[in-house]
Structure 1
């Protein structure tokens, strides 16, 4: 299982890393914490992107 950091996700989404962690806290991005650090499973993140770009996610 490959994971991404908030900084890596921020680069992909062209957002600030603080915005990425805020969205993770709000459960708007699929994420989990390891210790005090947010991590994103790459496969779940890619599925999330697929859902929102196809208009299938009503939580936007």
Structure 2
């Protein structure tokens, strides 16, 4: 799990807690972890397209 995924879950959990008018709890956070689909999964084709385009146009910094 990457830092960006963790951030996504926390932000989603905060919005869910706000909607429910309560503080963020472990239960709310874990519900978001189980139900949130990261963009890298739901938009896989778009991510692959961007990666391919970047390989053609940019120099790797590694």
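Each of 1, 2 could give helix-only ellipticity at 222 nm (-39500 (n - 2.57) for each DSSP H run of 4 or more, over all residues; to 500), but the derived value -14000 comes from 1. For relative contact order in percent (Cα under 8 Å, 6 or more apart), which of the structures 1, 2 scores highest? Top value of relative contact order in percent (Cα under 8 Å, 6 or more apart) goes to structure 1. Of structures 1, 2, which gives 1.18 when Rg/Rh (Cα atoms, Kirkwood Rh) is computed from the coordinates? It was calculated from structure 2.
Computed from the coordinates by the stated procedures, all read-outs in this text should not be read as laboratory data. Please read these numbers as outputs of a predicted model, since none were measured by experiment.
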